[in-house]
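Quick heads-up: structures coming right below.
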Structure 1
């Protein structure tokens with residue numbers, strides 16, 4: 001069933017991001033992101049799609065919420081890795097830390113929505129992430145701006161968690177064109193990793 005396609009991390013991250021960016025609207029969004037559903041992992045595709053649809057009517061808050069959710073998804077996923085795996089990734093030279101982080105980005109994208117997939121390429125300090133079947137960008141009408149800010153924040157934060165600083169740029173989005181979502185990451189050096197954000 002399609003309702004089972006959404007992983008547990010996305011509803012939890014959206015709920016936390018809304019509580020931070022739109023605290024006065026949290027009760028409204030809990031109609032779909034209910035605390036009980038978050039606890040038992042029963043929130044599926046339909047309620048998450050509804051939340052994203054209503055967020056798009058919130059103006060600039062949409063980008064702020066989904067970007068924060070992407071940052072949380074990265075930080076929480078890295079924090080949940082087995083300690084040995086996390087230390088191994090952090091101990092690699094910068095190029096291999098970046099590759100390690102990008103593999104994790106691909107995994108998180110699949111975990112967010114089972115029907116989504118991503119490919120990554122890293123060359124000369126620039127990484128390209130191509131996302132197929134983005135849940136955020138599935139809209140009936142073409143949009144004026146990209147909607148895949150979640151993935152940009154997710155990738156930048158995952159790299160940062162492994163001490164790689166990067167700047168993200170959304171080059172194309174399925175919400176504005178017919179092609180896949182394409183994100184370019186420019187590696188700008190080392191970034192001091194800090195403690196992962198915690199849930200409220």
Structure 2
């Protein structure tokens with residue numbers, strides 16, 4: 001699957017036949033190759049996962065980290081999938097699991113910006129996550145050390161709330177859950193992400 005036709009759209013069945021080691025997301029059947037995450041990205045992702053996992057222990061919701069496929073429009077009528085591999089996701093509806101992927105919108109998604117994904121996360125994913133009903137979407141800037149929180153209300157994300165490097169953020173979709181940004185960014189220096 002090394003020579004993707006740029007103008008071609010692929011179905012879920014096509015995607016399942018690819019056998020290379022590259023990671024892709026599919027936007028209406030159009031593949032988008034994903035870059036490997038940097039060390040900075042991984043450190044931040046692991047700390048978010050740790051805090052969420054500790055909170056969710058013994059609760060019905062589950063947290064996952066990339067690579068893990070989420071099919072937003074997996075309703076059997078959509079020929080061309082919208083499939084993302086969010087950095088962090090929380091799913092509270094067990095029926096969305098099929099053992100290998102999530103079929104439908106997660107409750108909560110975190111995307112960590114990188115130079116390669118910035119526009120994609122801020123624009124394309126934002127629109128799709130809103131359209132398909134992701135209840136809460138966080139965009140994390142690891143270099144500037146801030147998080148923008150969007151909460152879905154009446155089918156639209158409200159104005160983003162910005163939290164800085166030492167704030168504690170309530171997770172609106174997980175009652176009682178708070179994320180301590182001082183712990184997320186505690187070991188991060190100001191070097192630009194590569």
Structure 3
């Protein structure tokens with residue numbers, strides 16, 4: 001993709017975004033550092049950076065972004081989200097991530113701009129996913145029968161296997177948990193693409 005030419009303000013913003021990718025600045029923080037008076041000005045320039053092909057932002061969470069066109073490093077910083085109560089219209093991607101982890105692009109089986117991580121909780125998806133594992137997902141809102149998904153169901157974010165019927169059936173891999181029919185607020189947030197064992201990410 002050919003990148004559009006940047007003006008001096010956009011160049012400064014892009015540099016700041018690259019420098020603070022692990023701890024993103026707020027619009028106010030960007031404005032103060034760049035030296036502009038309005039967050040609306042920052043919003044405009046961010047839109048221009050996207051239009052010109054330098055930036056990709058998560059529409060649900062503007063502090064979740066990928067700077068495009070940088071020298072290939074083989075590393076992408078992915079947001080990590082916890083399994084948490086989202087509310088009737090919430091999304092796991094709306095909130096702030098609990099962490100931001102560098103992952104080798106060789107381990108991401110989809111575009112890094114579409115990928116996110118979830119820290120698994122509980123034993124309902126054993127023996128494939130264990131408590132504390134990192135689950136790498138692709139952002140999408142549809143899934144086919146047999147796929148493992150991150151979804152919101154009854155206001156709760158969960159990992160389950162989906163079976164498409166008149167009403168989707170949500171299935172745990174651990175046979176001690178019974179399948180159940182999806183609730184009225186059910187929606188897919190992403191599809192599981194790989195699992196990174198907690199043992200491989202332990203710093204202890």
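If P(r) over Cα pairs in 10 Å bins from 0, in percent, for residues 10-49 alone computes to 33, 62, 5, which of 1, 2, 3 did it come from? Label of the originating structure: 3.
Which structure, out of 1, 2, 3, was distance in nm of label points 7 Å out along Cα→Cβ at positions 74 and 98 calculated from, if the result is 1.4? Of the structures listed, the value fits 1.
Throughout, read-outs are computed from the coordinates displayed, never taken from laboratory work. Computed from a predicted structure; not experimentally measured. Cβ atoms are built from the backbone, for glycine too; each structure is taken alone.
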